[in-house]
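Please treat every number below as a calculation from the coordinates, not as lab data. What you see is a predicted model, and the numbers here were worked out from it, not measured in a lab. Cβ atoms are built from the backbone, for glycine too; each structure is taken alone.
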Structure 1
Amino acid sequence: MALTDQQITECYERYLREQDRYMKMAEVTYEKCLEIVQKKLTVRATVQRRAKNPKSFFEKLKKAENRAKYNSVDEVFQRISDLAAVRIATYLESDREPVVEELKKEFVGPPGTGNGPDIQVKDKAGDGLHYRATHCQVFLPEEDLAGANENLAGTTCEIQVCSLLAHVFNEIEHDLQYKPLAGELSIVERELIDQLGLLTKSGDITIKRLLHETDDRLKERTGEFADVHDFVARMRETMDLKDFASNAGQLFDELNVLRLMTPDALNQAICGTGQQSIAEISKHEYEQLKQFLAAQQTELLDDGSSDVLLVGLLKNRYEEILAHHPMGRGRGRPNRLAQIGVAYRKMLQARVQNAGTADQILTGATQDAGTAPVAAAARGG
């Protein structure tokens, strides 16, 4: 049974009452997505969010094809997936998949299912079309629903991930082909849309080459890091780490606070006047911490990432770094960088404790050895 005019009006009025919740859901999801692209993956991307416009929602339901999809007001709110929505548009098409993999880690599926997010890759190139995007239907994990976010339990958000050029094509194609203002598209219009789709794919190659050339230029820079991408370009080669960009955003922010914004300043902070290189010291400390965490059955580090440089920096600066991230009751969960700092401090404490135990054993053994002849003499031995 199709929706009636009265039901459509009820949907509209209900959405007006609940729009704030969807706006909040979009904002929380947006912040988590920013963390993924700027701090975790450190890829070039834009992130946008919105709650559906009430008028657009109303007009959509009035269309005959949409009326027929739903039988009740509740069904409308259960099945429409983009009342809250976020778009991640990466500069590179190749960054789409890594972003989606991180979304799988940060979000969950419907409450009570135990499943992950619903991921739908909508690539239509095989059908002669050029729409390229991944749609992720997500819910917040339990730890994100505390306090002010409690009312977001069961609320979903649609995240669209695509490249910037694909986004341009997707929008144009959607507006012309799926929202025709004056009848069906002509053959010429369809051919031009197809040509635009092919241009976006060649444009992906151009952007990839452009960013590669930019990285090569940044490697030759001196002085302070201009931004996180400059930091990654220059330090990736120094550290000889292919995935150095991973987790680099948060580390870059920390270096800014520590005023270690040049390679020389970093070298002095980690190496001092020693003969070992910044890469050698960092990789040694990283392996030590990795072994300690393995013994604790804890997974916290990402091999080959900027975590290696972070652990090298912790060698001389862990107290200062942890002071920037106060923890305790009422302060919420510490961020990932602080968690690594805490793990490093625990490793050092364990070393001191083990060294103390070894000293006690050695001292006891020495005392036993010294009193043995006396005891033997007392027995007449």
Structure 2
Amino acid sequence: MAEIQLKSLAHSYSKNPTGPDDYAIRQMSHVWHKGGAYALLGPSGCGKSTMLNIISGLLQPSEGDVLFDNVRVNELSPKDRNIAQVFQFPVIYDSMTVYDNLAFPLKNAGIAKPKIKAKVEEIAAILELEPVLHKKAKGLTADEKQKVSMGRGLVRDDVSAILFDEPLTVIDPQLKWKLRRKLKQIHEQFNITMVYVTHDQLEASTFADKIAVMYGGAIVQFGTPRELFESPNHTFVGFFIGSPGMNLVEVARCDGGVTFDDITVPLSDSLCQRIDGLGSSNIKLGIRPEFVSVANQASDDTFECGVRDVEDLGTYKILTLTLGSRTLKARVDEDHQIDGNTVHVAFPRQWLKLYVDEYLVEEQAE
């Protein structure tokens, strides 16, 4: 396994890029630490697969360096990087048995037959492929084929990292959870550096210790699932993580805080000073529906909202509210009673986030 470092990395599919919009990967530096379980999360077209292919060696970056354990590998092939990559669709040899598919990378490396047998049987047991071990791969189900594809990366002891490019796309939804847990178990057992590309936040959260969220060719936040949820560093992270996503409201600076539709939301003096120092008019307030406090009675720190819709989801309810001309979502417990067409909401200070030019602005520590 290896530590993978991306140093001043950028990539454009254009021969003569003239600006940031011509880059699939905008210049960035990032480290995937040795033995970590990581997810690369983002929507289609954000640069996830491009980055994975650069790490594996299928694609050379336009700018910058890829380092494995501080050694530059830009010109090395995937084979020489000792990278295993699992794609959306299983890449296996249909004419071979499952055993031979798993053994193939080891045979190519000149490993002795007894060691090949032991390693193949070990991986087959972990992936629950023992019942089909001596069957031709052609007759396997889609999830069995994908497990074989994963297994071919796992049999190698010398692998620097395993890269997964949306590997559960073809898997039946009922089996996805089981395979995600299996991958997590494998990581814990072998401590291999793993990078898992997905557009599904649930897949990312159940597999990874840390998630890199990509947007517009850049990693806009790298953190634990909890950090991404509780303190999104970018408005896109707030919107993309969570269901429903974060409430985001465009606001303007005013005396004592920010305002929209003649509604003033007070902020601390230090936060107001930070906004003023940044000198931008692109200001947003954000709060997750889970953190909006909803009451039937008014108090000093609440705002009156109209109730547009109540969606009962069994264990909780999602309220669609109007505050001024803006629409907000709030999540409340299943037994929370809504009296009439209005409620009163508060925005607890610890959960109310302020964004300038789409990035989080926090109070400076004393």
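Values for this structure:
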item	result
Given -18500 for helix-only ellipticity at 222 nm (-39500 (n - 2.57) for each DSSP H run of 4 or more, over all residues; to 500), calculated: source structure among 1, 2	1
Entry that produces 43, 39, 27 once Cα extents along the principal axes in Å, for residues 29-140 alone is calculated, selected from 1, 2	1
Computed 11.8 for mean projected area of the Cα convex hull in nm², for residues 13-212 alone - originating structure among 1, 2	2
Among 1, 2, which structure scores highest (criterion: Kirkwood radius over Cα pairs in Å, for residues 117-284 alone)	1
Comparison of 1, 2 - label where mean count of other Cβ atoms within 10 Å over residues 189-196 is highest	2
Identity of the structure behind 114, 49, 36 (criterion: Cα extents along the principal axes in Å, calculated), options 1, 2	1
